[in-house]
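In what follows, structures are represented as structure tokens.
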Structure 1
Amino acid sequence: MTGTIAWPQALATAQRLVAHPGRSAEAVETVLAKAPVFQNRDFPLSPMPVLVREEAARALRSPLEEYVTLLGDVVRHYREQPEVRAWYGLPADADRLIAADPGPGDAPWVCRLDCYLEQATERLVLLENNADAPAGTLFTSRINDVVEQVTALVAPDSVAEPSALTYRGRDRFLDALLDASRAAAARVPGKSATPQRVAVLQPRGAANRESVEMVEEFGSRGLEVFLADPRDLRVTGGRATFGSRTADLCWNKVNTVAWNAMTADADLVATWERALRDTPMVHVNPFGSRYVAENKLSLAFVQEPRFAHLFSDAQRQLVADLLPWTRRVAEQTPGVDGRTSLLADLLERQGSFVLKEAYDIRGDGVTVGHDVPRGAWRDAVRRAAAGGHIAQSRVRPLQYPVVTAGSDRVDPMSISLDAYLLGGALAGFGSKASHNAKINIFQGGQKLAVHVTSGESW
């Protein structure tokens, strides 16, 4: 068997769960009574994990890690090439923050690559990279642990030890942040190599559950950790402070959409420039990752013929293997066949495309062609052409058996297979499931555990 999903184990697990619905409901209730918080938004916990073959997961490690390295090259090209900066067209305040913020390197230090397994082939297709403040960095390990405990109660004879590529461990994310600080200090003299005071950035009064849990989790490790509004930043005595508290390291949990609204304040931008350049504070992820690598235009940039010379043959092949066909929408852009106008292609083959804004949150900037009326699609195409959004070939996601605790039936749902990379290394996977065209927890979806397994105990 050469697919990504461990189907014999997955089907056996589903059968056990639906054969004993009362037992599965009781197990979920028992585990949740003691479980830590693992949801930003409430959704039903499925005791059914996505089971991924260890051999397949190991085969994905190299291309996914190489893609994050490629994103670092994209940021470097942005820094070095005026033509690239002109193509992206970012505002001057973004360029100022990128220039002031070397961080641990140009590649995203913490990254979630959102992927589908193609329904027909189970080939992993990378749809977009979340490199600003990706959700799930703390909660994914928690849901993986919770579902493992449920499975052990329902079918203890069926549980195989998850492989090292299962995303788990209480300190996994914190260790990655501390590693980022050490890497930044090695790169930039004066940066904090051993931070003791960590700011988790969220707008005042708008902190999500994961950010609040980070403060408690990291604080239990002996660090001084606090929520901070980025608008409260000051430089005092050569240190970055938020109110009366000094920060050696900050995890910027503000998504880029909200950040862009904040940077309308010129004084805020100037203060952040000064803090990034003149204090020991390390900012993760740095602004190159947030403004460039996070930008969905990067999915088109790495496929743009005029910039092909910036990448090696191996990098171009990596892009062809991992990404769906993607282009920036403009009057002169050719369509998929290289001859037809992209705009004509979009209007004639609506169901074959997805349109995406450069930055969005919770899927609000994504329009799926087959999911909207004709008039709404025409309006979206006009907005895409005016705003320089991207068009991407639609990928049909894999259907996977999802089980609700206490149910005696299996519910096939479309799933994602998202990869978390920390410090450029694959840490493991997460998944979302939905009946809707957008597989998003905030648009009717739910999160699933992902266990990478050899299946030796089955």
Structure 2
Amino acid sequence: MPRPDQMKLGTFVYTYGFHPASWMHPGSEAGAANSFAHFLNIARLSEAAAFDFMFMADSPAAAVGDPEALARQPNKMNRFEPLTLISALAVATERLGLVATASTSYYEPYNLARIFASIDHLSGGRACWNVVTSDHDETGYNFNRRGLDPHAERYARAREFVEVAFGLWDSFEDDALLLDRAGGRHHDPAKLHRLDHVGEHFQVRGPLNIARSPQGRPVIAQAGGSEAGIALAAETAEIVFGLASDIARSRAFYATLKGRMAEFGRHPDALKVMPGVVVNVGATRAEARAQVDFMLERLHPDVGRLMLSEFLEADLRGVPLDAPFPADRLPAAPKGSRALFEELTAFVRQGHTVGELIRLYAEKHTGNGITGTPADIADFMEEWFETRAADGFILMLPTLPASLQDFTALVVPELRRRGLFRDAYEGPTLRDNLGVPRPRTRWAG
């Protein structure tokens, strides 16, 4: 039986696109990393198609590794600070949700709660915080640490951080503002509350010095499939991001995550599972395949070696491209996708060269994705949606804006023809369009 709801869509934004050679695409602007016009164009294309949001990926550190390879892969080396960027986009868009990544490991709850409340006001209720704990050692060195804190410690801090932020966003009750000029009272002091939080990681008095925002609090997004990540998402998240790499595993994850929500008094529909999917679409399958090959030809071998080295945790600098991959450098277990790892190891055992393996990995480095016609793409998305492996998708488009233009022109009409995606926005806020409830304050009732 078809689902009664419709799928949700968001644009995943690395500056030039998800492909590591995307900045070489002739349809991109070489200086796009520092061009507001480039990001505004992506936002307007997404909004014209009635996408739910654009999702700003981020890390507050430059990447580390082979300097020559990094000099050829600018996505992680030159990027806007995302909260600043979505603040600017907020006043230049009307309905599109704006998702920014910010780490609980390197902010304080009060200042981040204040920033996001401000952006939610500026946007009229379209802000979303992608909650991360950070997972790269290089980040910690910029924040008075020697690499990353242990995983358990980062998640304990994150759980308390989010708890404090939620409390701060409840500082003003919804009807606290009186704006009574005749009586000379701006707000009702009985409806403004101190938090007085004292915990293991934070001491925060409050209250937050900005009124409750249009959404009550920003939408919360999160990624991560660890037990700690699932627990945090079941309690707090409204969007959960993963990878569309295996439909059976995704169905199991979907059921597990939504099954945990009752522990926290939440309805399963209050959270949208939206895996990321790489999409290459063409009018024909040959045209879509040609787009993949076009970008692979522009991938410098040093960048390919760096990507493969990170996934396999093996140093491949200087390894000849035309020689078989040294099997003794394969790890016993994968760092990321097991399905992709097994595919790569089988490829190595067949005697393929390092260059051939780089090409395979560059095409499939998330272990997911679909290349084909609009009908092929829609078939893939419909199966995941209807069988409850996903409530929608975050589109990891290879190049921006070119791949986004192709998707909105070719795939969106097919999804709408099938009744799977909206024709127009349901309301003014991101919560309205996602179909997730506006939270009541802890003081309500």
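Summary table
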quantity	calculated
Computed 3.4 for distance in nm of label points 7 Å out along Cα→Cβ at positions 212 and 412 - originating structure among 1, 2	2
Winner on Rg/Rh (Cα atoms, Kirkwood Rh), for residues 12-123 alone once structures 1, 2 are ranked, highest first	1
Which of 1, 2 leads on distance in nm of label points 7 Å out along Cα→Cβ at positions 20 and 356, largest value	1
Structures 1, 2, by relative contact order in percent (Cα under 8 Å, 6 or more apart): label with the highest value	1
Which entry (1, 2) yields the derived value 81, 53, 43 for Cα extents along the principal axes in Å	2
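Every read-out reported here was derived from the displayed coordinates using simple, explicitly stated rules and does not represent laboratory data. Note that the structure is predicted; figures quoted are calculated from it, not measured. Cβ atoms are built from the backbone, for glycine too; each structure is taken alone.
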